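Enquirer: Structures given as structure tokens follow.
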Structure I
Amino acid sequence: MPPAQQPRYGQRWAALKNLPAFLAMIWRASPGLMLATIALRIIRAVLPVTMLWIGKLIIDEVVRLTALETRPETLADWWQAGLTGPLGWYLAAELGLALASDLLGRLVSYLNALMQERLVISLSVRVMDHAAELDLEDFEDAEFQDKLDRARRLTIGNVPLLTQVMGLMQDLVTVVSFAGGLILFNPWLVLLLLIALIPAFLGETHFNALLYEMNYRRTPERRERDYLRQVGASAESAKEVKVFGLNTFLRDRFVALSQDFYAENRMILGRQLLWMALLTALATLSYYGTYLWIIGATLTGALSIGDLTFLSGSFLRLRGLLEGVLTSFSSMAAQALRLDDLFEFFSERPEIASPADPLPVPVPIRQGFVFENVGFRYQNAERWAVRNLSFTLAAGETLALVGENGAGKTTLVKLLARLYDPDEGRILLDGRDLRDYDLDDLRAAMGVIFQDFVRYAMSAGDNIAVGRIGAASDRDRIESAARQSGADQVIGRLPERYDQMVGKRFAHGVDLSGGEWQKLAIARAYMRDAQVLILDEPTAALDARSEFEVFRQFKTLSAGRTAVLISHRFSSVRMADRILVLADGRVEAQGTHDELLAQPGRYRDLFELQAAGYR
């Protein structure tokens, strides 16, 4: 549905087709809880009409006793005459049902809370698993981010639709039981009630759809509001917000977006208030007209006092239940539209996947990688990130990539790890197209640390273990990776060493400097123990000496492995076996450090500019 299009009635009700799939999700989350909840709700659903009928019997019995010619003279005689007869049984039955209703209500609430939690866990896991399958390119698309945001919001806290569906099932059973009682006396009572409530139902449906359409259309603005709220009050941005005095700017921008949203919301809610007040008044007039008929029938002797009590109570309860059922249907239609968002997210399929009969990645890699006229352009971009890119990366070779920002260095690394597929040309591994290999096997063979690595709010040990999470319990391997990257010196200063929570997001966390974080991130590459090691400017926050030590260690440890490193410091890239100079997405020159310095060109110019800065 296009964001600016208002859902039509047909679209609103068509969304109810999602309910069977939603019930299937509840069943998968917890079949036992679902069965128990349904059973208890059905029992609880028939209690109101049963209690009302017993109330009718009690009143009729009291009227009968008061009409006796030989009536008891004292209150004690009254109690003895009543409690030893049918009246006593009626009172005991009503008391028992009242106690049972209270107990069942608490049990239903208890099971509903457990089922909500299980459903949220199940949906959250499914969203996380599905997101992990999708392409990196999807996450760089704003429309996909809106879709993901709408899907993710359904997994935060309770899922209203669960309570609505279960409550509606219970209410429908109760409605049928009350309607059956009314039909026995006069079928027109139920028909009149339905006719009176339909306009209110349609009005509720209309305004719920308007509210949904507004929220759908304003998803980008809501995400921007969430972003401004996060930036305006978070540890990551606090320094710059204070130094640059950004609080007023961020606050005013947040308020401007919120006021616009608030104004439209208030307009819809105001119209809803007016129309629903009128339509509800129509239903109320209908109820009192019917009530007058019941009173008249009682006064003429057509109904007993007990019948009057039962019918008036049934009609009042049925009116409330039908209003609730119709409102629930309308609200469910709105919530079912939100399920469209969830299922639309689940319908996304990755373009980058393993072939039907994938090849295993060779161990060891014998020939290496070959880029043949590779071209790639980011989604919605006019400029090619790389094009006509051709070079080889021999097995066991350490290759350095040099170039100015935007030259295509990081794009090349992403293509190598098959985070993207080329739009033109192909990449070969040991003579076979990279797309012929098993995707998980290919990525498992690579240890990549990007310049924008993630700072996980976890323990120092876990921050390293994410490099090969399956070996998270192997402390020796984690400590070895830390020594190789120099992170062991950082961890040695932490109060709880490898078990220390790092980052300030959670209590007792210790924040690290940029260079210290980078050493933890580099340790992940060594933790992975992959055939191909790739470092994409991971040492930008390190001082020159620390970076030199990291790359010297990298050169030693990558012996016999295929390695790629990206750095702007020429003291580091000169350690590589071969250097590729990239410009405008193409290989402009290649060779060793000495060979490239010996000829005029971009490499020598950049080297001399950097060298001049140290003089």
Structure II
Amino acid sequence: MTQIFDNPADFADEALDGFVAANRAYVARVDGGVVRSTEVPAGQVALVVGGGSGHYPAFAGLVGPGLATASACGNMFASPAAGQIYRVAKEANAGGGVLLSYGNYAGDVLHFGQAQLRLNAEGIETRTVTVTDDIASAPLDQIGKRRGIAGDLTVFKIAGAAAEAGLSLDEVERLAIKANDRTRSLGVAFDGCTLPGAAEPLFHVPAGQMSLGLGIHGEPGISEHPMPTASELAELLVSRLLADTPYHRGSRVVAIVNGLGTVKYDELFLLFGKIEKLLVNAGLTVVEPECGELVTSLDMSGLSLTLLWLDEELEHYWAAPADSPAYRKGNLAPRARRQLTGPEDAVAGEVEETTAAAADLGRLAAAVLAQVRDVVVEHEEELGNLDAIAGDGDHGIGMRRGVEAAADAAAQAAASGASVGRVLEAAGEAWSERAGGTSGALWGSAVIASGLALGSRETYTNEDAITAVTAFVGAITELGKAEPGDKTMVDALLPFREAFLGEFDGGTTLAQALTVAASAARAAAAKTAELRPLKGRARPLAEKSLGHPDPGAVSFGLIAERVAAYIHSGLAEPNLTEPGLVHSELAYAAGKGATT
């Protein structure tokens, strides 16, 4: 259990601050993560790694010469936001381009992908290599769907050494892809990990059992087996990995036995000795192995085995020197301290020309977001528990972090008289920054899209409500790429949209349309219990998910229901097709919201 903290919501940020304080010779704190505190040669490729916190030494502990240039660090088990990744990469860039590398998880793919688009648009050439080493998460013919676990280390090490050697971005990317293609991992757990502030682990393994195929975000394994002896465990791990051998195999391999948090070094060494004998008996030569805690999962009781099949080129870069807080190899000359630009001074934005109707609607939007915050806080624990069944259990805390930041940003913007467009843009950006993860990317983008759709007008009608809902839904479906039946928020979102538009086609009021649409969303969310997940972290644990609704769909349904009730109460059934009524009714609702 994680016991040392003040406020669990601040755990990741405060742990990162302390890590930097203990390792100033290697890293410096920047907004969104850490960068090397020593000089990076001009023109060198910047390797920017990252992901959620809770995996130390990954990811911040691997920043240093011969390894990563910087790390973007999200909340516990949640992706850093796109804005954080962008700012970290900007600080890391030395003129040779940027390679982003991270484990293949939906939230990371969304946020890193958004950051990559922004960097490329500014002329900073940026590429991505995702790590897909976990053989339990998808079959070999679907290797692109596999998630990244301890194989992160092999890809980061090869790419970092290639960058340190002065290779071009093309070559660094090629070698990272090659390392990933030749890396395989499999993990086991004996019990789950406990998030800061939680009373129970994200999952338990029955006494006398072992969970096979776990993830590093607190996901349970895909199957349970009787607890093996050390020799039986070694045989299981080695045989499964050798059965998944890369096409271009050689006879020389790197073997990494990785502890996930509470399995300590004596046990890891004992197991490694048995694994090494099995590999030799299989005709393989073990080259510069690693045994210890390298990619952890807080205090999870478990371990993993990773194999990297080498060729002459990969072996050269695996053996190259590296010097970081948590991983050192060979010798590197001392580096001079670099001068960091630090946070940019805040630049005052242009003065917005806001209409009275847009300002009133902005205040209503802020009041609605306060209601969204309240319902998320009220259901945080149950959403986390639901997510833990087949995921990592962070949906509740992630949604809370996001919506609290969004509600605060919206309140500040509304208090200054900003338009509804500006209020929702500020809220969406704050949601994405603070929440991280898939839900942060999706909700942040959707709220921003709604704001852009509403803008600042003299009056607002039914058409604007329809446009805002359409923009909200479109942002989520386009960004998340989920389809109906994938067991995601989309399974509640699309019925909401159809019911909402259908009610307006019948000439009803905004409040009534929202009420009917929210009811449709709640019913559709409940029906996701019958589905197997085809997207996200729950996909490898589809059977465990059966019988339980999707947490993203459930949270959307709860939010839709609360918003509908609030609008029904505050607007007293307004008819937005009569623009003359809109201004006074929105002003009343906004005023009511300010007092709640």
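Just so it is clear, none of the values below were taken in a lab; they were calculated from the coordinates. The structure displayed is predicted, hence computed values, not measured ones. Cβ atoms are built from the backbone, for glycine too; each structure is taken alone.
Enquirer: Which one of I, II has helix-only ellipticity at 222 nm (-39500 (n - 2.57) for each DSSP H run of 4 or more, over all residues; to 500), as calculated from the coordinates, equal to -16000?
Expert: It traces back to II.
Enquirer: Which one of I, II has log10 I(q)/I(0) by the Debye sum over Cα atoms at q = 0.12 Å⁻¹, as calculated from the coordinates, equal to -1.15?
Expert: II
Enquirer: Here's something else I'd like to know. Kindly point out which one of I, II the value 4.4 was derived from, the read-out being distance in nm of label points 7 Å out along Cα→Cβ at positions 119 and 503.
Expert: It was calculated from structure II.
Enquirer: I've got another one for you. Quick one: FRET efficiency 1/(1 + (r/R0)^6) of positions 199 and 271 (r between Cβ atoms, R0 = 30 Å, to 0.05) came out at 0.45 when computed from one of I, II, so which one is it?
Expert: II
Enquirer: Can I ask one more? Comparing I, II, where is distance in nm of label points 7 Å out along Cα→Cβ at positions 191 and 495 highest?
Expert: Largest one: structure I.
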